[in-house]
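Each reported figure results from applying straightforward, stated rules to the coordinates on display, with no laboratory input. Note that this is a predicted model, so its numbers are computed, not measured. Cβ atoms are built from the backbone, for glycine too; each structure is taken alone.
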Structure P
Amino acid sequence: MNYNFSELFLFLELNDFWDYLQIIFLVAFLVQLFFYLGVFLRLALHKNTENAGVFAPVSVIICAKNERENLLEYLPQYLSQNYPKYEVIVVNDNSVDDTADVLKAFALQHKHLKIVTVPDSDRFFGSKKFALTLGIKAAQYEHVLLTDADCKPSSSDWVKCMSNYTGNNTIILGVGNYEKQDGLLNRLIRFETFYTALQYLSFALIKFPYMGVGRNLAYHKELFFNNKGFASHQHILSGDDDLFINEVATKTNTQIVIDESAHTISQPKTDYKLWIRQKKRHFLTATHYQFKHQLVLGLLQLSQWIFLLSFIVLLIKVRPVYLIVSIFVLRYLIQLLVFKLSANKIGGKDLVLAAPFFELFFMVFNPLLVTSNLLIKQVKWN
């Protein structure tokens with residue numbers, strides 16, 4: 001039986017709309033291949049950096065707004081880090097609960113705890129950037145390490161790992177995970193966190209850093225003040241982490257630390273409304289990224305949409321479909337492989353098999369939230 005192998009390449013003959021659509025489908029596949037094998041695989045294969053053995057003093061800065069319970073549970077873990085010289089600065093941002101009393105009690109027992117109080121002024125009410133700026137100004141050490149009050153370090157070596165600068169780097173991007181709990185919302189939150197970390201950490205590895213997360217971020221105090229802090233985006237609700245890093249990070253001053261001991265773990269939202277509000281706040285910053293970063297991230301998202309939609313149309317119309325289906329399956333096998341290898345480094349192993357479904361959900365859901373930001377604006381950081 002003779003088989004005409006030329007039929008495999010019929011899609012290369014551009015005779016009508018369907019031929020062009022097949023080419024578009026193939027191009028979208030190649031773009032996705034570039035991101036997964038050329039960018040994201042870097043993180044999947046990344047090896048942890050050995051500690052340089054230099055233990056420069058560190059200022060850990062935590063902003064707290066009505067965080068009494070979290071401070072009681074997590075602050076002791078920050079105050080008992082395995083590090084020779086560091087301070088913990090907690091910025092009390094106009095809390096109306098017992099946060100101030102809790103901090104005073106801790107300060108009596110821990111001399112390396114410093115309390116900074118945001119002045120009671122309508123001008124700065126609700127501005128996390130102002131609170132964080134006060135904390136950085138109060139830091140007595142050059143190396144500052146940022147996290148949130150609802151986070152806990154994954155180990156007593158967190159400060160040691162997140163202060164392990166190499167070469168002339170002045171920024172360290174860390175991993176900020178969320179605690180695993182039951183329920184669909186928890187899985188959605190953790191998948192989005194995993195996928196976001198996969199992107200910003202991988203791009204940093206190819207010398208194209210564009211963001212970090214305030215739950216686990218370190219940089220030099222001098223870098224902050226040389227950039228005039230958050231001055232250029234003080235008017236924007238969010239961005240104390242990603243917009244600042246987008247502005248100051250370069251291919252020569254940024255590194256990543258993904259050791260499991262260097263992770264932070266946060267309490268995820270358990271209410272869909274609160275989660276959506278948080279996501280909408282985060283989306284406010286994306287349009288303020290540098291154009292080159294918006295372009296690359298937009299290309300990633302656009303290629304996802306084109307690949308999926310063109311596949312669906314071609315699956316219905318084109319015959320034979322084996323080549324189209326094979327390309328589609330190959331793309332998702334590569335994705336699952338990269339996700340699995342990356343999850344071994346930054347967490348989220350239980351999410352890998354369902355990743356294509358979560359990805360599809362966010363492909364639809366995120367644009368809806370971005371659109372809604374045009375109608376409703378938030379005025380407070382928490």
Structure Q
Amino acid sequence: MKILTIIGARPQFIKASVVSRAIKKSSGIEEVVVHTGQHFDQNMSDVFFDQLDISPPDYQLDIHGGSHGSMTGKMLESLEAVMLETRPDRVLVYGDTNSTLAGALAAAKLHIPVAHVEAGLRSFNMKMPEEINRIVTDQVSDLLFCPTQEAVKNLSTEGFDHKPVHIMNVGDVMQDAAILFANHASVPKGLQGEEGFVLATLHRAENTDNCDRLSSIVEALNRVHEKVTKVILPLHPRTRACIKKQGLSLNVETIDPVGYFQMVGLLSACGLVLTDSGGVQKEAYFFNKPCVTMRDQTEWVELIEVGANVLAGADSGRIFDGVVENLGRTIEDTNELYGGGRASGRIVQELLDKANAPSQ
């Protein structure tokens with residue numbers, strides 16, 4: 001069986017690294033990897049292949065920038081050409097990016113079966129491009145690999161139980177990666193010995209492109225940094241440009257975007273995570289750190305339910321209070337919410353079982 005794996009953004013490199021490892025340990029699967037180029041910063045793309053021991057992609061499309069429609073359209077056209085050339089038996093996509101959507105649509109148009117890792121996640125916020133991407137991808141996939149039972153419930157509510165698809169809770173491959181790479185953690189130069197700080201990330205368009213929300217978040221970051229503890233913020237170039245464009249004064253310790261192993265090091269050393277990222281919410285949990293999320297909704301509702309995560313939106317006061325109330329707490333994964341590090345093996349076994357199943 002030949003599988004075409006499509007990746008393009010930082011979290012997808014991490015997820016694919018552990019699944020590709022499991023594929024290599026199996027027999028009967030040939031994997032072809034396509035990197036769309038969606039993330040093009042050196043620290044957020046190419047270096048990951050070296051760090052995570054992923055073979056260089058078989059195809060590098062170098063598509064990035066522009067509007068969502070423009071980017072997705074270019075990817076769709078290029079991925080269709082790759083699929084026609086390689087003729088895979090199945091396409092494997094991850095998460096909820098434009099690369100995910102383009103890969104799933106290109107495959108569906110060519111009648112190639114699609115497997116979606118992280119199926120069933122919902123924020124119930126249709127203003128998020130990611131929400132549209134994940135909903136459409138689920139609709140054209142026949143193997144739906146859910147990371148949580150909540151994701152399975154979402155698909156059931158949407159009527160997927162009555163469709164000719166296979167839905168399974170395999171766990172979250174990001175936890176597989178956290179366990180696998182924990183011993184490779186490093187800390188960016190100049191931050192060795194730092195502990196107990198707030199590790200912040202800020203990149204989501206709903207925050208960076210909204211003047212009021214961005215201003216409120218920057219105010220909260222500055223206040224935490226001044227009144228509570230140091231805030232360390234690996235700052236995406238796009239976010240930096242938005243802050244400058246709006247004339248805001250950000251008075252925290254900013255560093256350039258970091259590689260995964262350095263992010264793991266920061267997660268291990270920090271006292272709390274403050275983020276608007278989906279994946280970083282879980283990474284905080286994997287490293288037993290409390291999280292305050294600067295969004296109005298989250299896909300990872302189970303983290304809210306167990307008290308590991310607090311939704312603060314973009315409200316400066318709620319963000320500050322969330323940090324004060326949760327800084328330094330230790331979070332325990334007593335219920336193995338995300339599969340306990342066995343998701344990759346389950347995914348590969350399901351792929352093999354599907355390939356070897358008798359034709360209907």
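Quick check: 33, 21, 15 is what I get for semi-axes √(5λ) of the Cα gyration tensor in Å, for residues 87-222 alone, calculated from one of P, Q. Which structure matches?
Numbers: P: 27, 21, 16; Q: 33, 21, 15.
Comparing all candidates, it corresponds to Q.
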Just checking, which of P, Q has the largest value of relative contact order in percent (Cα under 8 Å, 6 or more apart)? P
To test your reading of the models, identify which of P, Q gives 0.60 for FRET efficiency 1/(1 + (r/R0)^6) of positions 103 and 247 (r between Cβ atoms, R0 = 41 Å, to 0.05) when calculated. Q
Between structures P, Q, where is mean projected area of the Cα convex hull in nm² highest? P
Taking mean count of other Cβ atoms within 10 Å over residues 183-190 for each of P, Q, which is largest? P
Match the computed value 20.9 of mean count of other Cβ atoms within 10 Å over residues 175-182 to one of the structures P, Q, and report its label. Q
The value 3.8 for distance in nm of label points 7 Å out along Cα→Cβ at positions 79 and 215 was derived from one model only; which of P, Q is it? Q
Distance in nm of label points 7 Å out along Cα→Cβ at positions 71 and 231 derived as 3.1 - corresponding label from P, Q: P
